[in-house]
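Visitor: Presented below are the structures under discussion, each in the form of structure tokens.
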Structure P
Amino acid sequence: MVFNSWYVFWGIVFVFVSAILYFLQINIFHSTRDTFFYLFQDLAFVPIQVMLVSFIINQLLERREKENFFKKLNMVISVFFSEIGYELLKKYKVLDADFEKNKQNFLIQSEWKDNDYKNAIKNLSKIRFSFVINQQNLESLKQFLLDKRTIMLRLLENENLLEHEDFSDMLLAISHLTEELEFRKSFQNLYENDKSHLAKDIERFFYALLKEYFLYMMHLKNNYPYLFSLYVRVNPFTGKDTAEII
């Protein structure tokens, strides 16, 4: 209400000042014809001014604002992969019994174009994972996710991520899996139905994680080639843990 009153007040002030200036002009130059001629000439240009401000300048400002937003968003995504995502992708190698067969789908090449990344994302639905659900794997995954819970909560609290629905869904899938593992005090002698349930939870979040991984690498390729070069060299699916260039 205060905001609207502020606009009304200054609107009245500007109209009043304009009326005084027109009154002075008429009384000084004694030419109402010229005054109204230029008044209507100015009014005739108002629609064009509105078009310039509304359609062009606003579009440019919105575009700039959107670019800044996506820049901030990608910074948050970068933090996720640096702190959590990259290590989770390395754990996938242990969890998937068919890793050697499937890994060819994830070996990003330096010469990949945008279409290659999009095709890689489409091909995710064709991959059949075979996760090894045993005590050792689940304990390791549980401990890692619990250690990263604080970072995960901070990411979920980030308002920028609300605009990135797929990434938010991935974080929620990881959060759900963390809770599923946390509520199980032991992974010995799991029922087959329970194993199947956990396998589906793990598969859901790995599908989402791999999709975001491809999108993130495509972003780095197009905007930060020096970071892209590093992550290609330390691809989590190659087993190469050194960034050295031979």
Structure Q
Amino acid sequence: MPIRDDLILRMLDQVSEVVARVLTGRSADALLQAEQELASAYQQLTGSGRALVRRLSSEQLLAILGAPSSFHRERGYVLARLLEADAALVDARRSAAAVGSGTGEGEDPSSDAGVARLKALDLYLEASRAGLDEEDLEARIDALKAALAELELPASSHWRLFDHAAAAGRYAEAEDLLFDGLERFGTDRDVAERGRAFYRELDGRSDAELEAGALPRGEVGEGRAAFEAELSRAPLPGAS
């Protein structure tokens, strides 16, 4: 469902104003005003200051918002928007500093801006899992994936992307993420269970659904065989 809460909608308007100020006002005064407005929005949404939110990890923020059983998807979405605005503000300040110093290095995805974008991605993915249906949600997730393409995502974020792709019916993309996870995180029980559950889910899909997900039934069988072959190189207790 899309957001209906009037308070949340008003906060979204406030965030949008902050983002517009960051993108259009490059003066020190404009950036300072944007930073003050951002701090106010953090306080209104979370009851905590911007500094505390920036110190918390994605998993801590998600837990505070009730993930996974009772995640507050609307607040999660707005907090993700705030974190995106925070990243834009960091970029704007960095750009202004670079102009002043005559340097122009590219963004490091592991910088403060990159970390803020990773948290935003995790929150958007969890909001999607919880059923939020904002019209711009998928576009925001895609944009953050692109912005973080050079960053090696932590396991929790990687598997959220996997779950998201599978739930959206993008089965070839999900399979790619499964094998990437297998390579990065090894053949432990968690990876084995995720992969086997994924292929069982595909068994229940129609040929048309599999074709639409870019993973025809024949390729499902090939993928399962390849996955099991990788698992067999490091047998797990109780594996079938």
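Values in this text are rule-based calculations from the coordinates and carry no lab data. The model shown is predicted, which means the values in this text are computed figures rather than measured ones. Cβ atoms are built from the backbone, for glycine too; each structure is taken alone.
Visitor: Which structure, out of P, Q, was Rg and Dmax of the Cα atoms in Å calculated from, if the result is 20.4, 63? Could you put the intermediate results ahead of the total?
Guide: Working: P: 29.4, 101; Q: 20.4, 63.
Matching structure: Q.
Visitor: Given a computed value of 12.2 for mean count of other Cβ atoms within 10 Å over residues 123-130, which structure among P, Q does it belong to?
Guide: Structure P accounts for this read-out.
Visitor: Between P, Q, which one scores greatest on distance in nm of label points 7 Å out along Cα→Cβ at positions 51 and 83?
Guide: P
Visitor: While we're here: With relative contact order in percent (Cα under 8 Å, 6 or more apart) as the yardstick, tell me which of P, Q scores highest.
Guide: Going through P, Q one by one, relative contact order in percent (Cα under 8 Å, 6 or more apart) peaks for structure P.
Visitor: As an exercise: FRET efficiency 1/(1 + (r/R0)^6) of positions 59 and 195 (r between Cβ atoms, R0 = 35 Å, to 0.05), calculated from one structure in P, Q, equals 0.95. Which structure is it? Please list the in-between numbers first.
Guide: On the way: P: 0.05; Q: 0.95.
The read-out was computed on structure Q.
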